[in-house]
Structure P
Amino acid sequence: MRDRERYGNGMEALLRVEHLKKQFHRNSDGTYVLKDISFEMMPGECLGLIGNSGSGKSTIVKILTGITTATKGCIYLEGKQISGKRTQKEIGKKVQMIFQNPKSSLNPKMTIGQNLDDALLYYRKIPKTERKRQCEEILERVHLPVSYLAKYPSQISGGECQRVCIARALLRHPALLICDEATSALDVSVQKEIVDLLKEIQQEEHMAMLFISHDLALVANVCDRILMLSDGEIKKIKCVPDEAQ
């Protein structure tokens, strides 16, 4: 089923990736790590990106978040081109990311409250009392007690750290949330809790989510569609039946 048939013919794509190619300088033989990648994401869609190590998943993420630039091709977010022009900070106003290792994603020398507060201050000036209110509210949103604001990352579990990372991303009200192997470093029981939380938030916020993993069963449980990546190319686009989610 095509994107516009599933989400409505009149709906504009939130994210549009057109003919994306990437070649690193070390590829002296002219080979590309990404070869003509094109896809769309609709507002509120959960899209899975699956592939083995070296398939190009990480390179796509780095380009989408502004860490690196594409050799060729264009990326449009909400109709505006973001490839090759915007800085990481500008892209971060609309695109947020949750990483594989939550402990290393947080500053260990700062409390949970300071980590969240720092995220709020990065983009705009907000009065201290308002920042405190938002931090308390978002922590409760990810089912953690407000008392955790005074704790350090080393004092809480990996699953709780990942909840904090989700909270930090949500503070910026992203249009697109990228989850890069966001559960693979967690225990199996905790993985389900985090996946359930992400699905809950994604549906309630009507936020688009790009879910990246090597685990097909997990992606099929979370996503509306799946892009299967191999050797820098999209080999297959699969729609997930509603009953499979």
Structure Q
Amino acid sequence: DLDVQKGEFVCLLGPSGCGKSTLLNAVAGFQPPTRGTVTADGKTVTGPGPDRGMVFQEYALFPWMTVAENVAFGLQIKSMGKAEIAARVDALLEKLHLQDFRHRYPKDLSGGMRQRVAIARVLALDSPILLMDEPFGALDALTRRTLQDELLRIWQEVGKTILFVTHSIEESIYLADRIIVMTYRPGTIKQDVRVDMPRPRDGASAEFNRLKRDLSLMVMEEQQRFSADEIRSVTAD
């Protein structure tokens, strides 16, 4: 069983095909679990809900809307007043350094800026649980680290619960309170690792690299199972 406490930052780590995104989609309510149940705040998850916000790798912005309109979209569906919507959008644009881009369209933005907009749109709904499916996976290293730092700052300010899927061992150590290492098919919990390091974390420290080595061995073991399975499949064909 996986139990995430309120306010925790938990990363799901494992090889491709181990079910990280499937688990996240089950928590989001996009698909039912193959067995067992998913609960959020004591209630069984049967579908998407306002208590869970999702950030995708592909940004998922509306191309015909400006930055401000994308951030405001969910609030308009909730029938909030115009003044309240404007105030919340302004606050989030400032928090994510998007004030100067409020009238731009997604096509005019870099990948990092688009992901900032996607995060702002989810934060606008004020869901207590944030689900993030490799949100920084397509970004260059410098932009990725910048957004990691911004995400940590926002998380520490607002106290959300975050469940974050990543393939990056370094990213999981840098961000998480706990790292859930998953096995390759069937996707189960191989190890629940608590990261007892103060933030901000130094990727050059001995403690960071010791944990990186340990996690690498765990993930590599599962990756080798994946490779062996692929070879058997090809041989069988």
Structure R
Amino acid sequence: MKTIGQLHTIIRHPVKSLSGEEVSETRLMSYGVYGDRSHAFLEGERYHTATQNPKMVGYLAALEGDESDDSYPAVKITAPDGRSFYWHEDRCLEEFQQLAGKALSKEVHTPQHVPLGAIEEEHILIVNEASITALEGETGKQIDWRRFRPNFVVSLSGDVAFSEEHLAGKKVQIGTAEIEIVRPCERCSIINIDPATTAIDPLVLKTVYQKHGNNFGMYATIRQTGTVSVGDEIVMVEE
């Protein structure tokens, strides 16, 4: 089997549209990274996201405790001003209703199942370090990879920008898990939001649209659950 790269960063977003946490190791469940997008705010029957409320990206969500099959560890949320509170507390909903200026409700899925929709269009989203560097050259700006809300940041052999696009249809092993790279990720206005400041910069999406057909990163689906760790080799699975 051929090694084609390395897993550089693992990111979990416990709350949909909030910034996520970097983890050194996690389990890949049938739906993706354990706990990814497992908690969400609803506006009526629709998800309330950073598309409607970019300020959500300024909040950081993280799981506190070990990954359990029965229930999630406590979800700690840190506000841009440094305040912190927990998902289960009344002030969590109060905070985000005030931020939204409207009534919201909360939704939580189980550790065993997070549906597509909550977790976007596929189980895993991957971005390539070399592609981020190339985009920095195209925009003339430093690009924070968190804009793209990936689960995996990878370093592929040869450091060739956008080489990840040639992996569509291929299966790879990372740690004890196996995923299939399925297709490019079509981008929306969320990538214009600077996760550090929540300032909007339309140049990012404009550049991705004009130079890359509005695609950046690759979606993948889980073929075999397992454990992945930062530093794991990415190995092509032979058919």
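Please treat every number below as a calculation from the coordinates, not as lab data. For clarity, every value in this text was computed on a predicted model and none was experimentally measured.
So Rg and Dmax of the Cα atoms in Å, for residues 12-131 alone, computed for just one structure, reads 16.9, 57; which one of P, Q, R is that?
On the way: P: 16.9, 57; Q: 15.8, 47; R: 13.9, 43.
Clearly, the read-out refers to P.
Upon calculation of helix-only ellipticity at 222 nm (-39500 (n - 2.57) for each DSSP H run of 4 or more, over all residues; to 500) from the atomic coordinates, which of the structures P, Q, R produces -10000? Spell out each step's value before the answer.
Numbers: P: -10000; Q: -14500; R: -4000.
Label of the originating structure: P.
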